[in-house]
Structure I
Amino acid sequence: MDKVFRLGRTVSHFKTAQLGAKFQYRLVKFCYDKHIFPPPIKKSPKVNFLQFLPSNCSSSVYKTGKFSFLNKEKKFSSTVDWNFNEFGQLWNIRLNSLEYLSHLDTSVDDGLYLIRDFIKEIKKNRTRYDSHCASLRIINIIKFCSRHSIDLPEINAFVFSQALYVRKNSEIHLRNNHLLENGFALLFASHFFEHEKLFHFSSKILLNSLEKQILPDGAHFELCPMYHLWTTNRLLECLQILKKSSFNVKPVLDIVEEKVSVMLGWIKHMQFGNGSLPAVNDSCEGYGPGINAILKIANDIGVKASGHALKESGFRKFRNRNFEMLVDVNGLTPPEAPGHSHADTFHFILHVFGDPFIIDTGVSTYEPSKLRIHERSTLAHNTVVVNEQNQSEIYGSFRAGRRAKVNLIKQTPNELEASHNGYQHIGVRHTRKILFEQDRIVITDKITGKLPSKCSAYLHIDKKNRLIKKDDSLFSKFVKIEFRNSSAIEIKENYYAVAFGKQIPCYVVKIDFSGELVTTLSLIK
């Protein structure tokens, strides 16, 4: 019965149109899979090679018969097993998306061999009618063929057939980065095949989705820097296509230029002094294009970052000569697409003298597992856990039921105070106040309402910072951490994710308290 109620809490956040679109998507996919619908018409239209500035934004590599991506390598003994799933679904999606075709080191011979083998085995392939995977395939094949001026009827017919399927069965029900990818793929295909109807359909998706998914401060609304970089790179590619288009592209061109500018601005605001982006929500290194590659492309095509301050995304940044601190004062959002969100309200990351000190634990897997649940949980973040429960009800790999909402109480250049209702179902409210000064940071956590049986604050600390515990304080090389009103302090070793499939050790500090905890981080003089 609990699962039924949880499902109800999950579905209650969806829009009615989403539920109908989800049913339609699955029905159409089923009908194509079972040959109830005939496959999209195969014809070989003329092609127009697209021109892009050379940039190695792909992190997927195929060389000497070996696939290397997401920190896993595989060399098939004979032919490629396109349904290979031993490394998980995400690795299989990357395999079937043909992302490695976009790597500049992929040779013409290797690329043609892989495309032809994929087409030959398509009837056995479980991803053939997955619209997200098909969209990625369309883009990567078009970029590869354009780069090497390849015009082969069997490849053109396959790509065009995939584009017609995506046009018929876009992922409207998800309303997230998948739907944007559908729109990007159709924009690529429309210009590669000079197909104006495909362009009009892609325009509808992009005009609608970009307005909804890109927040006024420039953040992609799923609030994952990893996907933000991916989307920014796609927009820069689309910009290069649109500027040379023979279609009437002005409405789309204008919004793409506007959105890519504010997205570049968000990247610069979120970026730490050492050049890194925070690994908040579902983010890690090595998934897609890097910051430097994106900033170089933007500069080369003359796109400048706009100067919007962090606001709607729910992140706040404090910075001085000693400390750099990012704070999350957002609840679990967006309501209609929470799959990549974590239960991490009031989580923060701290760099001291430009180096990571208090860190985000990142994400290493999307597979349904205890590890996936842990990496999305409240106790995997630098915030407060009440009664060993999550602030927001996360479950499965991408599901969320009950969600925390935030009330911003006070904000000044050096002070932030907010409360959230993630524990209202047990009669509790959590308020966090942060005072940011030149040589110290004071964090005050208050738990009000029905007295809970247990409150614990967590800090995850980079192991490069050696920790020593003395009474109610912790000491590292440069920082002293004091806890007032704590009942117990425990230091353990755990792991944090730096990339998919890659974890390294860190310290986890658990501080038990009741009612109120004051944490002071100060420089050791």
Structure II
Amino acid sequence: MESSAAAATSFWIFMVYSILIQHIITFVDCSNRSVDITCPQKCSCLCDSHSHSLTVDCSNANYGSVPLDLPTGTSKLILDGNHLDGLRNESLSRLASVHSLSLRNCGITTFEESGFSHLSNNLNELVMSRNQLKKKSCTFLEHLCKLESLDLSRTRISTYPRVLKSLSHLKRVILVHNSIKEFPTSATIPTLETLILSDNLIEELPPYKEKAAKYSQLQNLILKANEIRDLDNNNLLLFPKLKSLDLSLNQLRDVPPLAFKSTSLQIINLYNSKLRLDQENWNIFQQTPNIKKINIGFCKIECGNLTRLAFHNLRHLTHLDLSGTRLSSFSHMFVNLPNLATLRLSNNPISSLRREDFDGIADSLRELNVSSGRLSTINYESLPLKVWKNLRSVDFSENRFLCDCNFIWLRRWLKRANASKVKVKGWDKYYCQTSKGQIRMLQLENPSDTDCFQDPLFEDPHLLTVLLLTSFIWITSSTASALHRFRWHIRYWYFIKTASMQEYSSMTRGVHPIGE
């Protein structure tokens, strides 16, 4: 046993010293490189001690081409904001060792077709946003067989570049703020994991067909601020591994019940997408059993028995944003949601909070936002006791509170919560209404804390009576029990005491004064 313990100790000492020596070597290596490196004029150079990579940042340095004196071993080169119109083969040939190249806003309009061939073996990341490319087909990219991330945002391209299909390692494509009108179907990339097509002119997603080409690895699809109006049933089956979908700021008008059918989807953002949740499609989220985050802020939820069932039994749901959905009541809406931690209900005509509406999420709720509504009062009965105790972030600001003792109770609770590391949002936007106008929460003097009973125990006289009566009964029964238990001791003590007094009395009577 002792030899095993000694061997284990020696092993861990060896591991610790190995790691320490490796860090020392890395530090010395980067220190030596920082001494030996001659950074190009107007550039900054940084050596990463963890990855041993060298970053050269020549942003806005007024270069007209790639710097001639780049340090050997440059891994990341940033040339943003320089005027590099028409990069030539000669310039790009100096970048053979570069893994990440950023050419953002460089006035580039053209490339020589074989220009990037010098970078084919190493380049993993290319950023070319904010350049007005004349050749929209982007065939100059075809040589970048190791490319994993590509950003062509704001380059005025109008079609999805078909050349991307030939890039077998591509995982991330960003094409924000262009004029693309059709979602790419024939140019699917089997390795693609993230596709960002925000702020384009796309009108629809391709319909699902069994033999249709699929994005087999796509996990994140962002289509924010396009012109998508209609969705079809089973659209998302084209993306069997999709985890996050963003359709915010679109113009959705027809969303059938199976539009979001997916067993992999975990996050969906429909903020201000004009989605209408009604009796026809109330169960659209029931087709996403593993959904964790739903944002349908500033969409329309029709009141009705069916729409109240829209979020039932989503057992993995942790975040739900219903801001600006015109909800005035949410009775029986939060049922069997054991993991719901964040609930946002701001900008709704909600006039009251009822304890029973939160009973189903009392154990899990940590963040609650009911700001900018029509609440006139909040007290300890508005929410379950567990919710008051568990909240870590709260926002009741910009409501029309009455200047009464309930408001004083809320003010005191917020002060205590804020002191106990609960994040109280909108702290300076709590007001109450008086005949003279609005008064800030912290400026309210009447009623004061001393005028209002803050403890709910003393606000109810019946409860106080019951407490006093219970205390009296407890004291009486305890006393009676003690007397009964020690009754023989008490009797014996009483007997001894009585006998002593009688003996003393008889002795006193038998004694006569001297001289009689």
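Quick rundown of the values:
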{"item": "Entry that produces 1.0 once distance in nm of label points 7 Å out along Cα→Cβ at positions 140 and 500 is calculated, selected from I, II", "result": "I"}
{"item": "Which of I, II yields 0.05 [FRET efficiency 1/(1 + (r/R0)^6) of positions 260 and 476 (r between Cβ atoms, R0 = 41 Å, to 0.05), calculated]", "result": "II"}
{"item": "Which entry (I, II) yields the derived value -7500 for helix-only ellipticity at 222 nm (-39500 (n - 2.57) for each DSSP H run of 4 or more, over all residues; to 500)", "result": "II"}
{"item": "Top of I, II by mean count of other Cβ atoms within 10 Å over residues 148-155, largest first", "result": "II"}
{"item": "Top of I, II by volume of the Cα convex hull per residue in Å³, largest first", "result": "II"}
{"item": "With relative contact order in percent (Cα under 8 Å, 6 or more apart) derived as 5, matching label from I, II", "result": "II"}
{"item": "Given 3.9 for distance in nm of label points 7 Å out along Cα→Cβ at positions 68 and 436, calculated: source structure among I, II", "result": "I"}
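Laboratory data are not the source of any read-out in this text; all were calculated from the coordinates shown. These numbers come from a predicted model, not from an experiment. Cβ atoms are built from the backbone, for glycine too; each structure is taken alone.
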